[in-house]
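Structures incoming, each one as structure tokens.
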Structure P
């Protein structure tokens, strides 16, 4: 008898070109598990009214309903907008997705916050490609849940498509720089940034966990879907966290 298939539904910013191939590469170690993507329009990351309006729940819900047609087991928002909109925005979105589709939902940021809480992290390093004003919002929102960003690096970029052009080596340097401040963990926050596949190398070098936002949503989605996690351990310490921590 063949093993049951697990289908993950992943919500994707329309101009993102990184998260799909990286997600597929990471899941390739799990036979019978597949990712299915639905896009909604996101072209810039900023605090202007037009940029913030891109994350209106109605547009995201339409994309989620299309994923539901594929009978996915979980719907994950592989995006980091909750970092500056506020984490309650992500929690509300997940509730609305489940109400509309009957499918459990999660997000990159809610998963990251769950990991930080379950591992007792209160001192975090933060790496993003974002503008300084938006970075400040993320830092303030983390302070609001008791997590101090002891060091941060950002690139001052606004066009979402441009984030994908940042080379892995640049991301690695930023992680090393914030790690020098002695955080308990480093978060790479942006799902159009090339960092997830370099996490094992960085963790071995730095001796501390590195949580990439492409990986965090997969961690939570896989646990919600009841997938075996052991093969995913090659992608970083996040995937060794026990299933119970993901369900709490």
Structure Q
């Protein structure tokens, strides 16, 4: 898949930064020695961590060169590393590992979360937030459009959809034997969007990317047009012409 676009992602920076802010508010640590922001993207979540813990070493980690370039421009005093979370091994001093909207992209991410938690020192915190929106119309339309049209036999397009997240009970049973405290909750955000077309722009910076990346320019435009038609039909304007994007997210906080 081609690289992620930091510019596209940051079109909705305020809305995308609210979940990591809400997750960080529940982290009980006062003075962590080393903080790692997994899937740091363009640094918006890393900035929250650096502001909360000005005396801590804060490291951002991502696999996207474009995201890391933007993060380094934004936070020149932080360290950013290009790495694959699936194989990355944390420093044993890392007493806060923070993952905002990244784990859902990794195959067998619950096992990765368990491995990370097991590597942490006593009292360390694993804090994770993931979109839990695969049943929402905006995600369902991605699968439906991907299954039709001239790209319906393209293997990469057919493999682009994310799987549903496991149930909270599964995370609990996997992680609780390895931690002293665990908290799991859902929050449903209703993001105010200027138009239905803005929902397409939102997902072009995230879950639409794996569908669009394998396609040529003309096919991308056709895919986006078909997708946007469905979005317009499902997300009706409110009294002021704006639309609400319902966006459920799952939060997990585990203390080693």
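Throughout, read-outs are computed from the coordinates displayed, never taken from laboratory work. In this text the structure is predicted, and so the values were computed from the model without any measurement. Cβ atoms are built from the backbone, for glycine too; each structure is taken alone.
Set P, Q, criterion FRET efficiency 1/(1 + (r/R0)^6) of positions 172 and 236 (r between Cβ atoms, R0 = 25 Å, to 0.05): the highest-scoring structure is P.
One of P, Q was used to calculate helix-only ellipticity at 222 nm (-39500 (n - 2.57) for each DSSP H run of 4 or more, over all residues; to 500), giving -11000; which? Computed on structure Q.
Tell me which of P, Q gives 2.0 when you compute distance in nm of label points 7 Å out along Cα→Cβ at positions 108 and 124.
For distance in nm of label points 7 Å out along Cα→Cβ at positions 108 and 124, the value 2.0 is produced by structure Q.
Of the structures labelled P, Q, which one yields 17.8 when Kirkwood radius over Cα pairs in Å is computed from its coordinates? The correct label is P. Out of P, Q, which one gives -0.63, -0.80, -0.97 for log10 I(q)/I(0) by the Debye sum over Cα atoms at q = 0.16, 0.21, 0.27 Å⁻¹, for residues 180-219 alone as computed from the coordinates? Attributed to the structure labelled Q. Please state which of the structures P, Q yields 3.2 when distance in nm of label points 7 Å out along Cα→Cβ at positions 60 and 188 is computed from it. Of the structures listed, the value fits Q. Given that mean count of other Cβ atoms within 10 Å over residues 44-51, derived from a single structure, equals 15.0, which label among P, Q identifies that structure? For mean count of other Cβ atoms within 10 Å over residues 44-51, the value 15.0 is produced by structure P.
A value of 0.25 was derived for FRET efficiency 1/(1 + (r/R0)^6) of positions 28 and 52 (r between Cβ atoms, R0 = 30 Å, to 0.05); which structure in P, Q was it taken from? Here the read-out was taken from P.
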